[in-house]
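**Student:** There are structures below to look over.
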Structure I
């Protein structure tokens, strides 16, 4: 089938790691289908680019508009529609697959997709990921527009049960599907490294965490907890945090305030291969987010055999389904509670068992093959003969 993917965010020159999970979904679909990607991004200038990415034809526009937020959002929708008309109108498109209706200047792809579907009589499938629905970070106008798009899409997919429950309440639809995100296991599993891992030269406990450095990801919580584990519990810990974002400076200041520059490292953006290597050299993965709709970095950790610790914040609780996979914490800023829970795990060395089980679980549940199977059976079969 011919599928046009319209993502709200996607890897681009400004943010190389943005929307990588959208790209992975497109790559998985391209194993059996013809997939094009249309993406536009606010930048410093106007430009366009057409390139092939792992067999996927990708149309990329950069644009610069200095206008208010509402006009900026509407302009982005208009640009997506123009791109489709220019590049895809003459091609027989069987399905438009959009990622997120989140109405902001870096989103709105799902809204554009529904408009295009109505204009050209093409089925529109929206996969929703955005945390905006979990924390209700939108106004009345935005809510009405997003609800219109979700109500008029031919099919809605959510990446977790928690997000589905929220959208069912918002749209009153009872036909919302769940298809989790996927990852490329070739990146995270080295056949020569069957079990974790790289030999340790000392008793230092290596912990890693990955994510965009913003308030909702809870890296301030994590630094507070590591500070307590080192100074009050006496652990020798090395924490590596991967990611860029608006909290980079404030997190750096917090690390200096605790005088932990030799124990906590902000590594900035790394590519997937570098993240895989970091995970393979780590003992434990921790994510203390305040809100998530899924948690791709958790399945990346599981794919390398890592024991994963995360807060119950909307997504991780639907991934970490048993105690061999990891440990779930209350979603709280209580450093005493969080550090005590992690101390128990470290004392019992719970993290140092069942690596192969975690790797196999992640492959079976979240590999490209599983994603493609679910998308074909639950979505594309409906449109095969149309």
Structure II
């Protein structure tokens, strides 16, 4: 019988020791019997998911984990999300990820506008599109949207989650597309200021979306099929357009799970149920859970520990039904202390291949593992060999 493989990735799970947790990391403080079992009965190592010279984004890290070298195929996050949203990019189009954000007195107060709903975001962007010329916004999930710039050439930009609480002045777009992007941001500020959606949110004590924030623009990338690369039929489960975009370009099956939200309220067990069914027909499945990363950006220790524990429960449900080879890991750290990503190597564990002396799943144990420090693109070859 052909071997089957499953990677379960908790976005941003890795962290730093915290005084509030008596010097433990959230991974160490969380109750994770299933991840610990994978480490105890399997083997561990550290994975450098972000190559030198790249910002530690989930786009770069997840491309690496799936075996794609960002130095070869990465153009920008926006282009990866576009295909997941059903947007066909022309050869000269540049797609920018476009957050709805809250800016107060030139300070970026919230990179997700109080986790604005998809329905609210769609109404705001529909009004904005009526005032834009030569560009168009496409609504996505919650605060995660796209801005398409025909004839764009790209520009230097900053992820808004990297500058929460800071003045935006030094982080505005710079370069060829900057003038067009800054004009779109200015118009959005004017349109959103008196928009009924925002007036209602303020009335309810919620943060308004005061502006768009375009970042990480890119053109359509060229990627090899995952099946051609590995010989395996593959699928992906994620609530995030970025991951589904990577999967689409890789020719993987995109498995939509009702109740998967891309936030801390996601339905973990629904993901487990759909994963079990998918693994009956596919050779390989990649399961991505965004919740730990969102908790890290929130700076909430309680929510991050809880999210990690829910991921572990999901893993336990899958392991009851799946007997193939399993790998578990984060894509990058999202430390509570700084509320954004870092490029530090992350722990990974594989069950069903080798066994070493590691005893539980954590950052420290990963450093003791038999696999040592590997490049992100080394994980898939290691897992399936």
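**Student:** Assuming 0.35 is FRET efficiency 1/(1 + (r/R0)^6) of positions 224 and 312 (r between Cβ atoms, R0 = 30 Å, to 0.05) as calculated from a single structure, say which of I, II it is.
**Tutor:** The correct label is II.
**Student:** Turning to a different aspect of this structure: Using the calculated result 52, 39, 26 for Cα extents along the principal axes in Å, for residues 136-271 alone, pick out the matching structure from I, II.
**Tutor:** It traces back to II.
**Student:** A further question on this structure: Output the label of whichever structure in I, II has the greatest value of FRET efficiency 1/(1 + (r/R0)^6) of positions 48 and 184 (r between Cβ atoms, R0 = 35 Å, to 0.05).
**Tutor:** I
**Student:** Have a look at I, II and say which one yields 1.5 for distance in nm of label points 7 Å out along Cα→Cβ at positions 64 and 288, as calculated.
**Tutor:** It was calculated from structure II.
**Student:** If relative contact order in percent (Cα under 8 Å, 6 or more apart) is computed to be 14, which of I, II is the source? Write down the numbers at each step before the final one.
**Tutor:** Working: I: 14; II: 33.
Label of the source structure: I.
FYI, it's all coordinate maths here, none of it is from the lab. This structure is a prediction, so every number in the text was calculated from the model and none was measured. Cβ atoms are built from the backbone, for glycine too; each structure is taken alone.
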